Structure P
Amino acid sequence: MKLINLFIKNIGFVLYFTVLIILIISGIDPYDDFTWRLEVIWVFLALLVVAILWFKGVKLSWLLQLAMFVQALILIYGGHYTYEHVPLGEWMKEVFGFSRNHYDRIGHLAQGFFPAILYRELFVRHNAAKNHFWTEAFIFASCMAFSGIFELIEFAGAHIWGAGADAFLGTQGDVWDAQYDILMCLIGVIISILCLSNLHYKILVKIKPKD
């Protein structure tokens with residue numbers, strides 16, 4: 001029991017170093033080195049930010065830490081194989097008869113689902129809204145705004161690197177890929193708000209500093 005309690009108490013450190021180790025391993029012979037760097041740069045930045053917050057004594061909720069962990073694994077997995085060739089997506093393609101590898105869709109669903117938790121924690125801690133309704137509205141708007149910005153980043157990548165950015169874009173010949181990506185983000189953030197908002201608020205009450 002003491003071992004379990006110790007694990008729970010230090011879950012953040014366990015998840016952090018697990019991601020770090022997996023990230024390092026994923027850099028060993030990835031499908032495409034350039035695409036790997038583009039995909040996992042977000043994980044590097046997140047690890048850096050989390051480390052800074054820890055040194056400043058900022059305590060993140062276990063829900064946010066778990067969300068960031070899963071999001072990081074999705075990005076690393078996609079970065080190692082490229083989203084067009086991820087084995088999970090190939091398995092789905094074969095089993096369900098899809099015309100393309102849909103792991104990219106999973107990534108964009110997660111792009112709405114998990115960042116919603118991050119935004120809520122940020123907004124609640126800084127009293128960005130007077131009530132839960134406006135907090136959730138800001139969360140929705142922020143997730144959708146980032147989704148749009150990410151599509152612009154891909155757009156810029158296509159112009160800067162040309163064919164070299166094909167694996168990063170992962171359109172697989174779908175002219176509506178950007179629109180589907182944003183739609184999946186929208187679905188992800190709505191599911192996250194409906195399923196996790198109440199739980200998250202209860203958690204934040206216990207860790208949010210008193211005004």
Structure Q
Amino acid sequence: MLITCLDLEGVLFPEVWINVAEKTGIDELKLTTRDIADYDELMQIRLKIIETHKLTLTDIQETIATMTPIPGAVEFLDWLRDTCQVIILSDTFEQFAKPIMKMLKMPAVFCHSLGTDANDIVNSYQLRIDDAKTKTVASFRNLNFNTIAVGDSFNDLGMLNEADKGFFYCPPDGFKEKYPNIPVTRSYTELKANILEVMDKLS
């Protein structure tokens with residue numbers, strides 16, 4: 001049996017933090033895992049910015065409510081879920097993911113959690129497990145599943161290399177040259193064709 005593991009932001013849904021930055025005018029929040037490889041370093045930067053600007057969880061959720069999936073994402077995900085098992089592996093948070101999953105017709109998602117203070121200001125985050133994406137794909141492989149992984153950022157490298165086959169989807173400039181072992185796809189049509197090719201080889 002095949003399981004395809006997809007990153008969320010940048011693959012199926014726009015980057016939440018970038019949209020929050022644009023709505024609030026806090027440009028420092030535009031940094032993502034495309035810019036900073038160390039996730040804890042990135043989150044500590046975000047938490048300091050949030051504390052300075054007194055940004056609440058509700059503020060962020062209100063931004064998410066105005067967002068929509070990347071054009072074509074829902075149709076691609078419908079096709080993929082009809083073709084194989086699908087898991088969303090994301091370094092987003094439960095409090096962000098719930099409304100997004102509704103937009104995507106409720107696929108399974110593995111992610112983390114945020115903490116807030118008495119004033120609803122985000123003040124901490126809790127990882128479900130360190131390097132969750134890589135370890136999840138490894139666990140599926142240990143259960144004798146075939147695995148495909150798709151991501152776009154530094155924090156996806158582990159799962160892309162761990163999977164039987166990994167693909168970048170619309171990564172930043174330079175990733176193709178820096179990580180030549182991972183094929184780059186730039187449309188859902190191209191990604192679908194690559195997945196079908198892998199499925200044929202695994203069958």
Structure R
Amino acid sequence: MAKQKVLDKAQVIRQAALAMIVEDGFHGLSMPRLAARAGIAPGTIYLYFASRQDMLDTLYLEVRQQGDAAMLAGFHPELPLADGLRLLWHNTFHYFVAHPLEFAFTEQFINSPHIAAVVAREDPQYRELRRAFYRQVRERGELADLPVEVYWAVAFAPLYQLVRFALEGSRHLPADFQHMEQKLDQTLEIVVAALRPAGSR
């Protein structure tokens with residue numbers, strides 16, 4: 001029971017930190033404010049994290065690993081281009097729509113100076129699965145001769161925009177942005193066609 005209480009308290013700290021960062025940015029996260037939000041004594045945080053930066057880095061690595069595991073569920077690098085991207089798109093879309101705090105936090109972190117210190121500590125197996133997929137679809141002639149940066153921009157930027165649309169909801173979007181599953185597949189068809197070699201489109 002004592003171990004479960006420790007785990008619960010650590011999770012409360014993590015969730016409070018996520019919410020504060022998403023609401024107020026990194027500058028709005030102080031240990032006293034975090035402790036108040038989590039309902040604990042300020043010193044308790046340091047039982048789990050050596051410093052504020054250690055907490056941020058650990059939080060990102062945990063969120064990234066959980067997200068990558070969900071996004072790559074059932075994925076194999078040997079899949080055809082359209083099938084592989086469809087699985088990655090649907091997994092990613094459903095995970096982030098179900099975890100909006102994690103999505104917003106991840107976007108903030110990877111676009112901040114904090115990312116430079118932790119990118120080498122990310123679990124390499126997930127990155128390698130994506131790279132292997134890119135290599136294999138190129139070797140099979142399913143993918144146009146594109147630099148990897150162009151491939152990533154075309155293959156995934158539209159997906160993340162659709163996630164943003166879904167999370168923003170009807171407040172900012174016209175009615176035809178409902179039924180996002182249909183929109184997801186429609187956009188993916190365009191992306192796959194754009195990625196294929198010119199003669200096979």
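Here are a few things to note about the model shown:
- Source structure of the calculated read-out (Cα Rg over 2.2 N^0.38 Å, 1.18) within P, Q, R: R.
- Among candidates P, Q, R, the computation of distance in nm of label points 7 Å out along Cα→Cβ at positions 12 and 188 that gave 4.0 used structure R.
- helix-only ellipticity at 222 nm (-39500 (n - 2.57) for each DSSP H run of 4 or more, over all residues; to 500) from the coordinates reads -22500; which among P, Q, R: R
Since every read-out is calculated from the coordinates, none of them should be taken as a lab result. Model, not experiment: these values are computed from the prediction. Cβ atoms are built from the backbone, for glycine too; each structure is taken alone.
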